[in-house]
Structures are given as C-alpha cells and as structure tokens.
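Each structure below appears as structure tokens.
Derivation of every value follows stated rules applied to the coordinates shown; laboratory data play no part. As the structure is a computational prediction, the values presented were derived from the model and not from experiment. Cβ atoms are built from the backbone, for glycine too; each structure is taken alone.
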Structure 1
Amino acid sequence: MNKGKGGGTLNYRRKDAVKRVRTIAQIVILVVLATLLARAMFDMKHYQEPDKAQWTNGNGFIALTYFGVSRSGTPDLIAKKQLDQQLKALRDQGYVTVSQQDILDFYNEGKPLPDKALFLAFEDGRNDSSLFAQPILEKNNFKATILSYANKAGSKDSKFLQPKDMLKMTKNGFWELGSNGYRLTYINIFNKDGSFAGMLDEAEFKDREKTLSYTHYLMDFLRDKNNVPVEHRTEMEARVNKDYAMMKEIYNRTLGFVPQTYMIMHANSLHHGMNRLVEDVNASNIQALFKLHFNREGNAYNDNSQSLYDLTRVQAQPYWYTNHLLMKLQKDTGQPMKFVTGDKKRAEKWLTLSGAPQYIDNRIVLTSPPAGRGMLVLKNSDSYTDMKLTAKLAGNVVGKQSVYLRYDRQRNAYVRLTLTDNELVVEQKSPDGQAEQIAFREFSDIGKNGAGSYPVNIKQTRDIEMMVQGDRLTVKADGSLLVDNQPVNRVIASGGVALESEYSDKNPKDDIYDGVFDDVKVVSAEGESGSGPRLYDNSLNGFSWLYSKVKGGINDSIDWAIDTF
C-alpha cells in the first residue's frame, strides 16, 4: 500500500511540475505577444541623426538588402536573431546607415558619407519585416528603406504592409519608403521539360528550379512557345507604360507621393543585355518617376563613379551566418573585416588555418574564404593515434564539409570524410601520394528538384562516426555502416583532428560556404567498443543541455502562437 501511495504522490508531483512549466510557457508567450503588439502600435524610440559634419568619405558605400524577416527563420526569410547578430556586427565594424537623401547628395553635390556607409533595405513590403526589424534598428540606431509593390495596396493578405502602416513607420525616423514596382509577375516561362508556361504571377510561380528560363513582366516582349514575340513595339511599350502608370496612380492615391527609390525586379537586366527597345521604355519611366535606382544585385559596393540609375546591392541570404555576410562584404569592398568568434573558451581549443569560425554553444560554423577552403585544427591533437570521432554535419546540402583524422600537416597525410552536395566520400592519403577513395555513398532521402539538382538553401544533418584503430578504419553515416574495419596505410599512423569547409560550384552565385559541425566529440579508441577517455567534447551536457531543450520548447510554443493567432 505504501509503495502504491508513493507512486501516486510521485505522479501528482510530475503532473504539478508539467502544469507549472505549461503556465510559465503560456505567460512567456503572452508577454512576448504583448510586447510585439505594443511595438507595432506605438513608436517606442526615435532615430538619432548622426553628426554629418564628421563625415569625410568621398569614395562610396555598400548597399545591403533582405528579402524579409521572421521570428525563427525560413528558407526565404532571415531569422530575427540572425538579423540582430548581423546588424550588430556591422555596427561593431563602424558602419553607419545613410538615407536616400544622403546618397543623392553624395552623387549630385559631392557631399561626403560616413567612413563606412551602409544603405539598408527590406524588400517586398512585408509586415513581419517591419515588426521584427524595428527593435533591431532601434538598438543600432540604423535607418532602413522598406520597399513595396504598389498592387499590394488594399490586399487582404495580412503579410503585406498597407500604405497607412508604411506612412506610420516613417514617423519615428527609422524607416523610409521605396518601391519594387507595380507587381511581381513572370513572363516567357519555359520549363526544362520543354513545356511553355507563359505568364504567371508570384503566387502561381512556385517551383523556379524546374524552369529553363523566365523573366519579369517588364524585362522583355511577350513571347510564344517558340520564343517568338507576340506583340509589336507599340504594344510592348503600351503594356510597360501601363504598369508604371498604375504604380504611380496607386502610390499617389494611397501615400500622397511616389517613393524616390526603386529596385527593379529582376535585377541585372536593364542596361546589361536587355532588348534595347524594352530597355528604353523602362529607362524613361524610371527616370521620370524615381531619383535612385538599385538596378543590379550581387555586389555590395558602389563607388563615386556610379550612376544614380545603375546602383548595385547584395541581398543577404537567410542561410548566411554572420561571418558569411562579413566575408562577402570584405570581398566586395576590399576592406578587412573583424569576424565574430562567439564562445571564446570553445574557440581556444582550435587553431584557425583559414576561413572564419564562429562557436555557438555545441555548434562550430566554419565560413570559407571566397573560392577557397576554411580549415580548423584541434590543438594538441597532432600525436593522436587511435581515436573515435562523432559529429553532426549540419550545413547546407550544396557545399562541402570535411572531417580529418590523423591529419599530418607537414607530410600532407590523413584519413578524411567529406560530404559534398549530398554525397559522402571516405579517403586516405599517404605522404606525397594521391588521395585514395575507400568508400562512397550518395544519399537519397532528399528529393532533387525538377532540374535534377538541390536548391542551394536546403539543409540536412548527417550523423557521422569515424574510428581508427591501428591500421583499421570503421565509418558510420546516419547509423549505417559504411566502412567496416578496412585497412588504412600504415604510414598514416598519427596526426590531428581537423575540420574543413568549401563552396560548391553547383551554387554559382555564392563562392562562400558555411560548414556546420555540431556535437563534435573525440575519444580514445580502446578495446572492441572503441570507447576510451574523452579527448575533446563540444556537445551540450547537463544543465546546458536541459536549458537548450527548454528554450527550444518555449520558442516552438511562441512560433505556434504567432502562426495561430
């Protein structure tokens, strides 16, 4: 009886504990939602104008855009926390945001900019961008431009800002208004299977990876399935002119003015290979309506020789870690960046040979140099012989992540596991010899798109285990045995542990890659089990593990509440 009573008491205690946790989580959710609502309804702070008398930069500025912001991030929207880290890093580098008028004065009147000048913008006129970016702008005293499509005025889709919202945003000084045009519609769509899709708007055009070619509504003549124009010059001009006229009418009616900054969709066409007749009608409309035009994407830097109607910017991708952005800006500007380190105690365990590592709890993010390799070596591991390493490779599928055992830097010898574009290769290399493949596996649990390749922003985590004992190697991937006690060249007898990251040429638009290594653990390989003393462990343990789980649960609850209500 007593045993039964004790068990019942324990169950009641557990239920009470669960109730307390649920109550705390609900309170946190309500506080967060109330805070977000308050920020949306009231202007908490006002932008502080910088002292422009101190500005001396006559060379140029960088322009950075984000497609959108969400609380936890999606393949298309950057996470609020990641945006916070990136803008803080830029502020710490000394960057100061500039307004649209500052850029106009720089080009038209030769007025200087701050030493490190940043033009910041958020595309697509999204509600979540305004909501989540606002406190980050306040924290850094940054000014940004919110761009919109005119045809979203009056839209019932709650994800888009309405004109009254945008006008209210400008009152606190942190926001200016700009335009992406009248609408986002695609024409002349040819699929890779040979079919012709014609014209689709944004909501209909879901799988771009399956297309062979397409362009924006303003970028070309309308064409048929044989790629022959179906309209003559005057019809094309009337169609394009109508889009600009509708945009002008809507902005004047709803805002009282047409925003002076434009970012055309798509970038990199106007003045760069477009049909001259189409180019002329676009150019005349743009110069009549706007004062600034960011026409190109891919390079962040604009120097003092640029045209106000052919400016360039870089659109930061949601999968970029902070050092990825800094590496890109360093490449574009030629100016050295101070890369973020994260947890300095964890960083002390590793020697950086190349690239820029960031240590985030149980995660090591190794950002490669442009078109190069990032590499870390575990300190004091040069004499390791028999060892077992476990880790999770969690970077984007399109890219290269490698783990080295018995890495001899002087003789260039090693045992290596490499995950490249969802293919895993195990190799060994003797001193002065060629790398010899031991095993290969192509994973099939991720579906390729219609083009037969992987989207560059898709993520996947692979659990790997490598063990070397004497002259034998065993490798597991996602729990499956890949290499079973196979021979290793005896001359590869000892060496360090190393991590490596490198971009893939299957992502031609980005030659920088973030290798992601979670829960890296190395133990001495003793006996049949291969489990001996711990040599290195970057995983979360004890309270840190529990805190991470509780925090993750609360974040999931908040995301659910935001999505639901």
Structure 2
Amino acid sequence: MKLTDYIASYLAQLDIKHVFVLQGGAALHLIDSIEKHPSLSAIAMQHEQSCAMAADSYAKTHHVLGVTIATSGPGATNLLTGIASSYFDSVATLHITGNVASFRQSHKLGVRQYGFQETDIVSMAKPITKYAIQLKRPNDIITVLPEAIKAALSGRPGPVLIDIPDDFQREILDIKKIPFEAFNQSTVNHKVIQENIFNNFIVSLKQAKKPLFILGAGCHNSAERLISLATKLKIPFLSTWPLKGIANHDDELNLGNFGTHSLRGNNIVLQNCDFIISIGCRLDSKATAKLDTFAREAKIAMVDIDHNEIEKFAQLGKVINYQFPVSVQVFLDAFSLHCEDLIEIFKNNDVWLNYITDVTQEFNYIPEYNYGGVNPYLAVELFSGAFCDDQNICVDTGTCLPLTLVYGKEKKGQQYISSYNNTPMGYALPASIGVALAKEKEVFCIVGDGGLQMNIQELSTLNHLKLPVIIIVFNNSGHCMIKQTQDDWLDSNYFSADCNNGLPHINFSEVAKAYGIDSEKVENNEQLKLLVERLHLRMDQEGPKLIELVINPNFRYEPIIKYGNPLENMSPELAYIKQKKAMLIPSLKENL
C-alpha cells in the first residue's frame, strides 16, 4: 500500500469525513490519496491558516479529529496560527505537512536550507503541539500515526503534527492489513482523587453560605451532569464563554459569564461568594482580573486535568484551598456520593439566591447607545432571538466577541465557537466553513470589519461549496477594541486602528457580491428589525449570505475591567456608594 493511501485509509476509520487542504508540490500525494478515498473529501481552502482554523472548529462541533494537509515551507508555517488556537483551546487536531525529499534536507550540512522550501516545521510547532515529529523512515508511519492521534485525544486534548518528506510519500509499504485500533478515552489511566483532600473539601463546603460553581471549557462533555447537580444543590453557576449554550439564558441558576468583559452584576456576585468550585476552568487573567483581589474572601476548590494549571497559582501568590488535578468525570463520580447530604444543607439557600437576583437585576443592564447607525447591543439581542435552538454560531475576536457572548440570549443546545484563547482576527469565517461541513446545516458567522479582512479570501470557498452560512459583519470602520485601549493609554491616537488613521474604507457588501455571495447593507435599527424578521421566517435563499451592519466608529463596548482593577470595579465607573451598598465584603475603592 502506498504510504499516503495508508494515511487516508486510517483517517477514514476515525469517522473523519473532511480534510482541509491547500495544494503544494510537497503535498501532492497526500492530498491525492485523501481525495481518491471514497469516504473522505479534501476541502480546498485558499490559505493554510484557514485550513487549521476550519479543522479546529470541525473538531469542536463534530467531536472527531480535525485534519489538515499543507505543503512544505510557507505552507507549513502558515498553519501555525491555527495550530496555536487548537493548542490553547485544548482541541484535538492533526496536521500533516509535506517536506522536501529526505536526501535534499540540510540536517548536518550546517546551512539554513538545502532543498527548495525546506523548513524545520517540527521545531517551530513543538511549543504549540502535544506531539510533533518528522518521519525518519517510511514504515515509521505505522507507529507514528496512531501515537500522534492518541496524543491528540488523550488527557488534555491538543494538536499534533507529522512532517513527511516527499520521497517517503510515494513509498509502497509492505502491509496487507491496516493495524487499526480506535482510541478510547475511557481506557486512559485517569488520576485518582486524593480521599483526604476530598473529604476536607466536603466538610468545608458544608459550611458555605454563598457557594458558586465556575464551569469552564473542560466541562463540555459533562455539562448535562453538572447542570443537573447544580439544580439539585441549588448552587448557581457562572461559566466561561465556550460553554455559552449549555443552559437557557433565563434559567434561574445560570448566571452567564464573568471576567474582564462581562456583566457587572455577575462580577459583583462572584466577588462576594464564600466558596468557589471551579471545574474545567483554568482561571486565567481575563477570568480573575487583578489576581490578589479575585474572590478574596472565598475558599476555592479547583478541578483541572492539567495539574500545571492548578500549581501555577502557588507561584502567583494565590491560594487554591482544595486542588484536584483529575478529570471532570473522576471528580463528579466522587462528588455525587455526597450529593444527598449537600442537598439537605443547601435546600435553604434562599438568602444567597435572593441576593443574586437583586444584584443581577440592578446591575446587569444593556448600556445606552447614543450614536447613529445600527445599535450593536440591539443587533446581538435581535439576532440571538432569531437563532434556532441548536444553532451553531462562529464568532471572531474583537468587539463582536463580547457583544455576542455577553449580550446575546442563548438557548440550551446552541454552540458558540471561537478561538477563545489565541483569539486571532480572521478565525470566524474559515471556522464557519468547518462547522457547516461538520453539521450540514445553517451556521451564523459573526465578525468585525478587521477580522473579515484577515481571511476574506475564504468567501470564495464559501460560495464554491454553496454552504448555508450567514455572515454578519459589524463594520465600525476600524478596530474598536484597540481604539478603546488607545483611549486609555495614547490620548486617543488611533493610528493603524481607524479608517481616518491608516485603515481603508471597505464596502463589504459589494466585496461579497464580487465573490458571488448575496449581500445587503443595514444602516439603521429600522432596517435591522425588518431583516431579523425575515431571518425568523427563513425567507432568504439557500447558500451563503453576507449582512453588513453599519456601526458608528465612536461606539465603545462596555462595561470592561481596566488594567489594575478588581472584578467588581468595571468601567464606566459606578458611583462608589451604590457599589459599596451591593457588596457583602469590604469594597475596594482604589483604582476606580
């Protein structure tokens, strides 16, 4: 069997249907074998960066390995931004790169490059992959491929890379049967929970009067179980952005998100709790803001399969009282044994729940919008109302991200996909292609004018495949989030962030038409309401569509945490007396 045919046959047994590729001289045989396999389709993207981003979203929604193939040199290096996105979001993806023939590689020659487009992609990718290797012999693929896939899927998932010299790809392997064994996560030896620490945790939790769950992306596969547990215990939960859609927005215990870009009332509640059970959340700087002020009078129990995420706090000077470096499933198995006792203790939790209701009703409001054009807060509210119960929504970075994830009203069963931790501009468009192929139904793509420019070439891919993707472009003639930072630090010098200061004016609806995509421009709230009404009725034609929303360049997203402030001190500033009245613990006036 030809080596590249072996790879294609192996991938087909993993329930993978699509592989994202960009053709090149050192990838010809790999892509040819993928396309010839009856169970696989090679999806030709227009940029390798887009291949990696589409594979990332494909894995997030289809729950199988996302796969790319790229050529050597610039083809391989173009994958790196998308690979980093998968690494930081813990997404299992496989990247196969071609390289120059084995006899044309520099190796011990002491030169930068010998073969044309030779690049040491393995060394470049190692810091952002779980496993990266170049084949030394053709037959090594028989052991390397399953090893790479196991590394991608086991423990904390992540991307892997296999680099294959061009001459190896053409080799015929002496093999009559593919030695395939599907990887089963349940066979992994999970760490056992430490009983003494867990018992101390339960004793301490029983004394809590103001408990909260914090749920992170590591909870995806256990979301139903966790929500059932929170409901039985009457303990409310906050969640990070990747979990938006695990419950209805109006569920009593679902408080929504928290952190530097969130709702003021949620942050006030978090800061006043006395016990946090953080599950599958690494509590990064955007979640905690100024770390020494985060939940400063609460005990914290932290569950994370990556022990480094827990242990980092010892170096950062933050105490994590109860540390559980185990899988979410292992923790829940232990926790459920104490559920009945805890139900009895927390059944009279109404004082805490009433406080939460009062605070969130008073402080979780939609900010006023006093500019012309489309009101972006109204836009996300109306669009989220038009989304189906099982809608997939891909969101880019920039202002459109917190707008959608903080002010959009989610329904249980929806999935909001973004590159949450690497946050490259340009992710949402190729991601929507990956999701549309994985789910085979309508996808919404929400992106800013800056983000769309980064991978605008994929409009041609979208049109060629005739995928049902509705692109909503928030066009505020610049980079709003950057301009807000320039307001704070650079006296509102908007160079390279504004259409009057270095950026071009672009008519995106006309650009879309040039790519063969139906489009329209929405310039005010009345037009917006009529448009969303049509979306509700699904009267638009099949295939892709682009909707350009004209947002006033002076719009600024709020509320946010400015540098150095604790979570409760969001900007724009709240009258200190009003905030102090809402606090159950001493309020920090400094930095307001």
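Which of 1, 2 yields 25.1, 78 for Rg and Dmax of the Cα atoms in Å, as computed? The correct label is 2.
For the structures shown (1, 2), FRET efficiency 1/(1 + (r/R0)^6) of positions 384 and 456 (r between Cβ atoms, R0 = 25 Å, to 0.05) is largest in 2. Between structures 1, 2, the greatest calculated value of distance in nm of label points 7 Å out along Cα→Cβ at positions 152 and 400 is seen in 1. Between structures 1, 2, the greatest calculated value of mean count of other Cβ atoms within 10 Å over residues 208-215 is seen in 2.
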